[in-house]
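In the part that follows, the structures are each spelled out as structure tokens.
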Structure P
Amino acid sequence: MKKVIYAEKFFLESGVVGPGFLTLDETRFGEFSLELPGGEIEILDYTDKWIAPGLVDTHIHGLLGYDVMDNEAAGIHAISEGLLACGVTSFLPTTLTASTEQLDSVVEMIGKMYQKVKGAKIQGIFLEGPFFTEKHKGAQNTSYFGDPSLAKLEKWQIKSEGLIKKIAIAPEREGVAEFTRFAKKLGIYVALAHSDATYQEAKTAVENGASIFVHTYNGMSPLNHREPGMVGAAMSLKNVFNELICDGHHVHPVAADILMNATGRDRIALITDCMRAGRMPDGNYQLGEFPVTVQSGVASLESGSLAGSVLQLKDAIKNVVDWGIATPFEAIQMGSSVPAKSVGIADKCGKIAYGLAADFIVLSKELELEATYLEGSLAYQIKNKKEL
């Protein structure tokens, strides 16, 4: 017996359709139709609801008290399952700058266990560092900064069993051009971050294959009318993707709108940069080797600098709509298909398309998450409004 979803709207990659019916062919998406399909079927009735692809978080460090750098399989499992309540069905566990030995161990651990998670699927690893520079270090430990190393990257890719999808570097470091070309050969997307680079240095990195700006505006040289810097490069260079943390703390809504207008919303990947305090109460936590205080939803170092976020991706898509800077369709795309495209996993996730794994979410008209499905089966359902 086939399952058929009935809903008011379906957010396909080509646009919004409905009311209508979407067939599930066991664990995969079938065809969409305006008419009820024939044959023996089971209807999943989501009258007045919206069906969207499962969200894709390509930059997330932790959740529910766990951090990727804890190097514990149990923590990765907990993050995976916890992300279902955030509307996320695919993600890239994200590391921090650390010793080579610790990164060796973390990527090896994830490479061995990633297919065993029961919640959001691990579609790769994001190495945030360690090839950064000091001025815009954020919550990265400068003790481990250095120039990009081909040997280290190749070792990490081998240890992870080919799972690394993205690595962030500062474009002003030595050897960036050669490193970027080498990473591309390994199937790794190069991102630019935690950098005081000039516009020209960022542009040169992009010309050699870098294609993502990490948490744009944050941790990078700002736009100046005489030196456009990293922000100017992010806004003006073609064929790049820009991550944005839309929690209302990292980037002002007007600044987010300016970037979206400059690049096009089809080049904006909403991410969370969430640390272990995500879905946890305010209090004292740890991010890498640094103490972090979370108060009123803001994670800060002792210096007052922001230290990741406690943002949930479902809230990021709602925020940009509530701020009036994106339509629901644009917001959902920025939280699903765009991030998937940015790291080359759009053939696996981020859209409702025939034959793809039926990972999707159910939203209210107010963009509040009501349910998360993995491969056609209900994996999470909100029990009461307090969970929102």
Structure Q
Amino acid sequence: MKKYILADRFFLKNLTERHGYLAIENGKFGLFYNEKPADVDETNTLNYEGKWIAPGLVDTHIHGLLGHDVMDNRIDALESISKGLLACGVTSFLPTTLTASKETLNAVVKTIGEHYKKVTGAKIQGIFLEGPFFTEKHKGTQNTNYFSDPKIETLQKWQELSGGIIKKIAIAAERKGVPEFTEQATASGIKVALSHSDATYEEAKKAVEAGATIFVHTYNGMSPLHHREPGMVGAALTLDHVFAELICDGHHVHPVAAEILLQAKKSDHVALVTDCMRAGAMPDGEYFLGEFPVKVQEGVAKLHSGSLAGSILKLKDAIKNVVSWGIASPDEAIRMASLTPAASAGLEAECGSISPGLDADFIVLTPELDLLETFLDGERRFLTEANEA
């Protein structure tokens, strides 16, 4: 059945329309009309006058939510994360692993690969392997006991166990064999990202020249910018055709640093991510991220050493933050949380934009960027209590 969405603003793939009608048919996006189509009537139209329609958000770096973690290796955990993400405005995501033993990662990727199509909330579009090919200086909450040089045979085994759904893997650019590994991984269709690394600018540049295309949670977990050694941050800022992830919770990155990155890369190459751990959407308290105890207090997740340990950020709030900081327009902010992350992971043909033929996954926002509703395949799947009332 064909239906229409009437709203004041639509954030389409390559432009923003101020008023009109968006067609949805058989769970897919149709065409956008500035003028009222002849077949529009009260029975086939959802009226959102005064509201904004944006693509469902895409979180390409998320470890957990609602007390659950991807590394729990449980189907019910994936389901809870998937359903909980609808309240964050997220309709597609990449469950993200942590550094662990090969045996543990074997089991986790196999579980996701066998069950990812069964989740009933936000759609699992693949897997992001964050590690284990890192180095110690910027280890974050990654377990150094399992660090090693990258081996393509190991990645191929994980890809086989997952059923071919690994979309990206993060590595440290200075490890032995990175160029060869990157070339082979990229040739197989897996995006190579750089992270938890003390690489020099030249080492990062060589990895990018070999095919690496993403810098993970830029500024965090990487060698900083120095005027005599630009490091990983300098590479992220200046190298062409690479995407830079950014955690905009106000704790990981100062708004001015976020603005510098955005000025250098623009919204089509800065991807807002959460790096959210299991404490997301949960009260303050004691939690675990992988094998490490974490304390969450006043919205910040930290190891007992005081280092940041992921976040409890919701992607819908990252959008509001960058707009309130004055460093991005609503159009840019929404793009950085939808199409840009999707493109960074090679998913733009699946999700991330309001485009004819794509699944009708979208969100309804107020002009203040507050989330009201979340739709999957053209059907409402989340409604805020305030909007319900």
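Values in this text are rule-based calculations from the coordinates and carry no lab data. Small disclaimer: the values here were computed from a predicted structure and weren't measured. Cβ atoms are built from the backbone, for glycine too; each structure is taken alone.
Using mean count of other Cβ atoms within 10 Å over residues 109-116, single out the structure from P, Q with the greatest value. Provide the component values of the computation, followed by the final result.
Details: P: 16.8; Q: 19.2.
Structure Q comes out on top.
Comparison across structures P, Q (criterion: FRET efficiency 1/(1 + (r/R0)^6) of positions 189 and 261 (r between Cβ atoms, R0 = 25 Å, to 0.05)) gives the highest value for P.
Quick one: FRET efficiency 1/(1 + (r/R0)^6) of positions 301 and 365 (r between Cβ atoms, R0 = 25 Å, to 0.05) came out at 0.05 when computed from one of P, Q, so which one is it? Can you show the working numbers first?
Details: P: 0.05; Q: 0.40.
Label of the source structure: P.
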